[in-house]
Structure P
Amino acid sequence: MLEIGSERIPLVADQEGVLRIAGTRVPLDAVIDLFDEGASPEEIVEQFDTLQLGDVYAVIGYYLHHRDEVIAHLSEEDRNAKVERQRIEARYSSRPLRERLRRIKEARKNLGA
């Protein structure tokens with residue numbers, strides 16, 4: 001649980017540093033996105049049945065009091081995710097496979113002509 005002064009916020013960071021609602025796999029950004037789109041805490045709980053209504057209220061309250069910090073953290077999560085995705089794509093590029101399939105298709109086409 002995240003503690004800010006006397007506040008206990010039901011947020012935990014996973015191994016990658018992604019903030020999730022404690023006791024669930026629901027990321028903070030999913031709750032914040034729904035809230036920013038106009039969803040009520042009750043509607044958010046309907047979307048994620050593992051969430052507790054009180055936890056959603058606590059997280060939204062924290063977000064409203066610390067908006068700049070939360071947005072900065074979520075932006076950092078996005079940057080880290082993009083870097084990781086690029087690293088994975090570079091390591092496991094599908095270009096050789098696509099090129100091989102293109103050559104096979106072309107060879108088959110030439111055999112039929």
Structure Q
Amino acid sequence: MTYFDGYLKILLIVKIIFVMLALLGLYVKLHNPNNTKLANILTYWKGRSEFIFISLMSVLFIYLFNPVNDHVDMIDFELKFMLFLFGFTLLLTENWYTFIHKSIFFKQKTK
């Protein structure tokens with residue numbers, strides 16, 4: 001196993017942890033809404049794992065697309081899958097409320 005393969009496995013583990021924390025947090029909020037302490041802990045660690053995943057993916061982008069030493073030939077199925085998940089992570093965790101409600105294009109006309 002190369003360092004690159006190990007790095008990708010760490011990325012996958014962090015992503016799995018993020019998904020598990022997100023699902024567990026949703027479960028706690030739906031089935032036991034009074035347990036705010038546990039929900040807050042899960043939300044905290046979900047946010048941390050998301051930050052770690054985005055940071056690690058950013059380092060991966062810098063490594064792969066470095067103009068001095070290009071490594072695009074290293075992109076295989078596993079890496080394509082990680083990039084696919086990264087795209088979904090960015091879309092799903094984006095602050096859509098701010099984008100839609102504070103945008104000049106989506107403003108409600110007042111009478």
From which structure (P, Q) was Cα extents along the principal axes in Å calculated, if the value obtained is 57, 41, 19?
Q
Re semi-axes √(5λ) of the Cα gyration tensor in Å, for residues 61-100 alone: value 37, 7, 5 computed from one entry in P, Q; matching entry is structure P
Say we calculate relative contact order in percent (Cα under 8 Å, 6 or more apart) for every structure; which of P, Q gives the highest result?
Q
Which one of P, Q has mean count of other Cβ atoms within 10 Å over residues 29-36, as calculated from the coordinates, equal to 10.5?
Q
If helix-only ellipticity at 222 nm (-39500 (n - 2.57) for each DSSP H run of 4 or more, over all residues; to 500) is computed to be -20500, which of P, Q is the source?
P
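None of the figures in this text is laboratory data; all of them are computed from the coordinates on show. Because the structure is predicted, anything quoted here is derived from the model rather than measured. Cβ atoms are built from the backbone, for glycine too; each structure is taken alone.
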